[in-house]
Structure I
C-alpha cells in the first residue's frame, strides 16, 4: 500500500473518532451538560461505557445497535455521524489535494507523493480550518434537526478558529498566493477600516447589553417557566426594532471607518501601511467575513419579522453564517446564503411529492450551501468574474 493510501485510512479513522466526539457534543451541548465529563455512559441504565465498547463504527455494529448491559436501543445516528465525519475527512482531502478541484497556489516539492506535498507545504492549515468548520456545522445541523436550536458556542468556536487560521496563514503559506487564490479571507485597506469600525461598534453594543442600556430582544419575562411549551406573547415587530438598536453602533462604526479612511488623508496613509502586514490583513479579512455573514442573515431576519409580524429565521442561523464567513470570507458566505434556498425548495418538493409533513429548520440548508461553495469555490469565482467581464 502506498504512503498516501495509509494516510487516507488514517484520515478516515481519525475522522470517525472526531465523529464519535461530535455525538457527545450533539447530545450534551444543547442539554447544558459538560462535553468533557463524566465519561460516556448509556442514557438508559447509566452504566459507564468501557473503551472497547466505544470504538467508532465497529462497536455499534458488533453490539447491533444495543447497549451491552441493558439492551436498550442505541440510535443509528451515532453510527451515521461517525461514518459521515470519516468520509468527510477523506473526501475533503481527496478533492483538494489529490483531485485538486480548487487551486491553492502551493508549490509542492518535486519528489512529493500525490497530494501529500501540497498538504505538508502549507495546505494542512487550510484543511484543518475547513474540517473544524464542516465538523462543527455537521454537529450544529444534527442538533438543529432534533431540537430546532443551534448552540452559539459551536459558532463562536468556529469563528475563533477562522480568525486564528487567517491571521496565522501568512506564516505558513505564501501571502500572495493566499490573496490571489482566496485561500483564506484577506481584507483590503478599505474593508479593513470598515471591519475595525464595525468591530468597535459591536463592542459598544455588547457593552450596552451588559449595562442594560440596550434591551435584549425576545427576553423572557422574569419568572417565566422556560420548560413550558408555550412561548410568551411577544410583539415581534418591537423585538425586531430592539435588534436594529443593537446593530446601530455596528453599522455606524463601519460607516465611520469608511468615511475616516476615505476623507482623512493622514489616517488613509497610515492605515494603508498597517494593512501591509499580512497577519493583520488576514485577521481583519476574517472579521469582515464574520460581520458580513451575520449581517446578511440578520438583515433578512429583521426585514422578514417587520414584514410578516412574526420571527423570521433564528439568531442561531445568524451566528452560523457569521462563523462560515470568518473561515471562507465575505463574498463566498453571501453566495452560500443565496444558494441555501434551493436546498429548501428541493426539500419542499420532496415533501409535496411524497406527502410528508415534517418541517425541518433552516440551519442544515445553510450548512449544505456552505459546503457546496467550499467545494466549487473556483467554479463560482470564474462564473462571477465572467459576469463582471461581460458587463
Structure II
C-alpha cells in the first residue's frame, strides 16, 4: 500500500488468527478504520479475515484487494435473522480464530453469542459511537444497547475510539472488565496539502479562483444536522459574497428533494454545490478553505482528522472528541447553534489565505504528532498480540464441528 508502513511484531508460533465481525461494510467511519488497520497489520503475524452481518458494501472489494477474506452473511438491515447467527457460528467454527473483534452494536451482540457457541477463546468489542442519546437511535438499536450494557462484562476488552464514547457508555450501564482507548488514526501521506488542487477543484465547480470554499462532508442523516450548516451558510451569504459552500456525502446530491428545497428556501441557490459521494477526498479536502462539522453526535470524526492532515482548519461542534481532536488549530461551537457556527467560520475566513495556511500547518502537525495512522495501528497490533498470547494460553472450549 502506497504511503503505509506495515506494523510488525516479534514472531510467534504461527500468526494470530483474528476475525473482524462488523455490522456493515458500507461507507462509514468504523468501516474506514477497519480497512486502514487491515492494510497495516503484518500478515505474517496476524491472519485476518472479515465477516459482515449484511453485505460486502463499498469496503468489501477494497478489503479483498488486501488479500484478506470477506464473508457476508446477508442479513437485511432491521430484520432479525436467526439463520445469520448459525452461519456466523459455522464460519467461526471453520476459521477457529484466536480473537473475535466485533465492530458496532449488532456485531457486538451476535458476535458474543456466536463466540460462545463456537468456543472462541478471546472476545473484544469495538465501540465507535460517542453518544447513546435515544433520539438518535432506532428502537431496535436501543434495545440492543440496553442488552449489551448487561452483557458488557463478557468480552475480554471493550475498545473505544473516544473519551466521550467511554463516558457515554458508562452512563448507560456498561461495566467491562477492561476499557482500551485507541483513537482513530489518519494517513498523512494520503491526506496532505495539495496547492494544485485549489485551482483545479474551483475550475471543476465553475467558480473563480478567488472563490472561498467552506465544506461539509457527511452522509445525509439527522445526526449530521445539515440544516444547521445551511442556516449558518445563509448568515454568511451576504457578509461573505465570495464564499461558496460544498456539501458531499451519501444522498447529498440534487436527487435529495428535502435538501434542495431547503437550499432554495434559504436563498442559497447558486452558492451551494451538492456533490454526492466523492471517492477523491484526498484531492477535494485540500482544495477547501475551511471544513465544518455540524453534527449533533460523533465519536472521533474521521473527516475532521483527514481535513486537518490536508492542512485545512476546521470548525466543529462540541460532540464526541471533535473539539479534543481540533485542539487550538480551529474552533468548536455548541451543536444546533447556526449563529455560533457562522461566526466561527467567519473568523477563519477573515484570517486570509496565508493565515489559514499557517493554521492548517498547525492542524497537520497536530495530526502527525498525536493521531498518525501508523502509531495508532501499532497500538492495535500490540493489543492483538497480547490477546493472541492469552488465547493460546487458555484452553479452548470444545465447539461442534463446522458443517
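No value in this document is a laboratory result; all are computed from the given coordinates. Here the structure is a predicted model, which is why all the values come from computation and not from measurement. Cβ atoms are built from the backbone, for glycine too; each structure is taken alone.
The greatest value of distance in nm of label points 7 Å out along Cα→Cβ at positions 234 and 266 among structures I, II is that of I. A value of 54, 21, 14 for Cα extents along the principal axes in Å, for residues 178-217 alone, calculated from one of I, II, originates in structure II. When distance in nm of label points 7 Å out along Cα→Cβ at positions 42 and 98 is computed for each of I, II, the one that comes out at 1.3 is II. When distance in nm of label points 7 Å out along Cα→Cβ at positions 186 and 370 is calculated for each of structures I, II, structure I comes out greatest.
Among I, II, considering only distance in nm of label points 7 Å out along Cα→Cβ at positions 18 and 274, which has the greatest calculated value? If you can, show how the numbers build up before the last one.
Numbers: I: 3.5; II: 4.0.
When distance in nm of label points 7 Å out along Cα→Cβ at positions 18 and 274 is calculated for I, II, structure II comes out on top.
With helix-only ellipticity at 222 nm (-39500 (n - 2.57) for each DSSP H run of 4 or more, over all residues; to 500) derived from the coordinates and found to be -22500, which of I, II does the value describe? Matching structure: I. Here mean projected area of the Cα convex hull in nm² was derived from just one of the structures I, II, and that gives 19.1; the source is II.
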